[in-house]
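Listed next: structures, encoded as C-alpha cells.
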Structure I
Amino acid sequence: MGCKNFKQGDKRWGSFIYAGEPMSVSGCGPTACADIIGVFPNQTASWLANKGYSVNGHGTEWNGIGKCLNAYGYNGRQLNTSSLYGIVDGNVENVWKAAMLTGKCYAILLMGPGTFTSGGHYICVTEYDGSGAYVYDPACESRDGWHSWRDFSGQIKVFYLMDKNERVENNEGPNSEGGVYMFKVKQIQIGDEGNEVLLLEEILMARKYYSGGLDKSYGPLLDNAVRQYQKDRNGACGEVDGIVGPKTWNDLIAL
C-alpha cells in the first residue's frame, strides 16, 4: 500500500457538501482517510456522513477516523480520547513515535492551532525519522513534505496509527462501522493475539521495556516485558503476573 496525496479542494469533489460545507472547507478528515485507503475523498466523506461522524460547521468527529479506516479494512487506532494540545513528550506521543520509527505504520494527526491550522485540521503522516515527519496536508500543497518536529510539538490534539500494509478484507464491507481502538481494551496474557497485543507492544516499546516485533502476538518476550514493567511500578499494576488487566492498562495509558 502506498499513500495517496489527495487535496480536499480538488475540483472533482471540492464542491461536494460535507458537514454542511463544501469539502474544500470541511473535508480534511475524509481526505486524510482517503490518502490511506486509496479511494476518492468524496467516498470516505459519504461513509462518514452516512454513519453520523460529520458535524455541521465542525467537520469530522474524532472517533470517525478510526471507524472509517477499519470499515475499509485497515487497522486504524486512535491513541487518545481527550485533546493533548499543549502537551509535549507525553506517553501517547512517545508511543506514536516508537510505532512510526518501526517503519510499519502510517498516521493521521488532528492538529490544533499552530503550523498547520488556526483551528483544527487532519493531516496524513507517511514517515517519522526521529527528528521530523513527512506530511501530506489535505488543504495545502505547500505544506506537503518534511517538517521538523518543532512544527508539531504541543500542537497535536489526537494521534492515530494504521498499519502500513495491504488492506485486510473486511467481511462486513465498507458499510460497516468496523472497530476503533481508544484504550477501551480487554484483558490479555501470553498466548493471545490481536490489536490489544499490538497496542501493548507499542507502549512497552516506547517505554524501553520491549524490543521485539510489532506482530500482535503475546509471546514470552512480551510476557517478560510486562512482568518487568509490573514489578517496576511497585503495586500500581496489581500482581506481577504478566496478565494485562484493568489495573495494568490504566497505568500503561496514564499520561
Structure II
Amino acid sequence: MIQKIIICDDDEFTLKIEQNYLSTIIKNKQLNFEIVACLRNYKELSTFLENTSESFIYFMDLDFGDNHFNGVDISHYVRQYDENAKIIFVTSHSEEVFQVLKSGVEPFGFIEKTINQQKMLEEFEHYLLLIEKANAQIRSTSASKSSNGLQIPIGIDEYVFLPFEKITYIETALEKAHHIYFHTIDNSQLIIRWSLTKVAEKLPDNFIRCHRSTIVNKDYIVNMNHGDLRLSSGDTIPYSRKYTKILKEVLNNA
C-alpha cells in the first residue's frame, strides 16, 4: 500500500528542496510513498483535509503558519482530522524540541534544517525507511489475521485486532466527520477515522448494508419491525425501505 506524504512549509524554495529530497529517495530506494501535496499555508492545509478521510505522513515546518499559529498549533488541528498522522517536524530551531514534546502533539520525529544536503537526505531517508519497516511488520501481522478479523488503527503505529464475529454493526459517526463506530457483542464501541465504503471492502459476506449509514452483521439479526432491526445484542438499529427484501431473505434463511 502506498503511503501518502504532505509537505508543509511557508517558504516555496524550501518546499521544492524537500520535495526533491523525498522524490529522489523514493525513486532510488523504490519505496511505497507518494507526495500528494506541497502546502504553503494553513488555509491550503485546512482545505485539503476537509476534503479527504485518508491518513498521511506530514513533513511539517515548525514555523509553518502565520502570526497566530505555528507548526505545533497546526499539528493539533491536523490531529482532529487525522488521528493517526505521522508528523515529522523539519526545523532549524533544535532548542524548541523539548517544548514540542511537552505540547502533546506526539511527533513521529524531527529533522534539523541545515545547508548540508547530504545530512538532510540521510535524515529524510531515515524516517521513510523507519515508516516502511513499521508498515511491513503491520502487513505481516495483518496477513495472518485478515481472514477472521480487522486490524483497526488506534494510534501512531498502534492497531487492535477485532474479530468479525464480535462485530454486531458498524455505523457512521454523525457527530464527527469521516469517522465510524464499531459496535460489538459485549456492548462496547470503538470510533475510528474510516469510511463505511472502505471498511465494507474488508468485510465478509455475513455483513450487509441495511441503511446508508449502517452495516449490520446478519448473524445477529433477530427480527425487523416498522423500520427497525432488533439484534441479539439488545441493540435496535434503523433500516431503509430499499433493503427490506434482502433483510427478509436473511430472516427467512436463518
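Taken together, the values in this text are just the output of simple stated rules run on the coordinates, not laboratory data. All values derive from a computational prediction rather than experimental measurement. Cβ atoms are built from the backbone, for glycine too; each structure is taken alone.
Some points to look at:
- Label whose coordinates, when FRET efficiency 1/(1 + (r/R0)^6) of positions 88 and 216 (r between Cβ atoms, R0 = 30 Å, to 0.05) is calculated, return 0.15 (choices I, II): II
- Which of I, II yields 3.1 [distance in nm of label points 7 Å out along Cα→Cβ at positions 160 and 224, calculated]: II
- log10 I(q)/I(0) by the Debye sum over Cα atoms at q = 0.10, 0.14, 0.16 Å⁻¹ from the coordinates reads -0.48, -0.91, -1.15; which among I, II: I
- Given 11 for relative contact order in percent (Cα under 8 Å, 6 or more apart), calculated: source structure among I, II: II
- Test item: percent of Cα pairs over 15 Å apart, for residues 40-103 alone calculated as 49, pick one of I, II: II
- Source structure (of I, II) for distance in nm of label points 7 Å out along Cα→Cβ at positions 24 and 192, computed value 3.7: II
- When distance in nm of label points 7 Å out along Cα→Cβ at positions 32 and 112 is computed across structures I, II, the figure 3.3 traces back to II.
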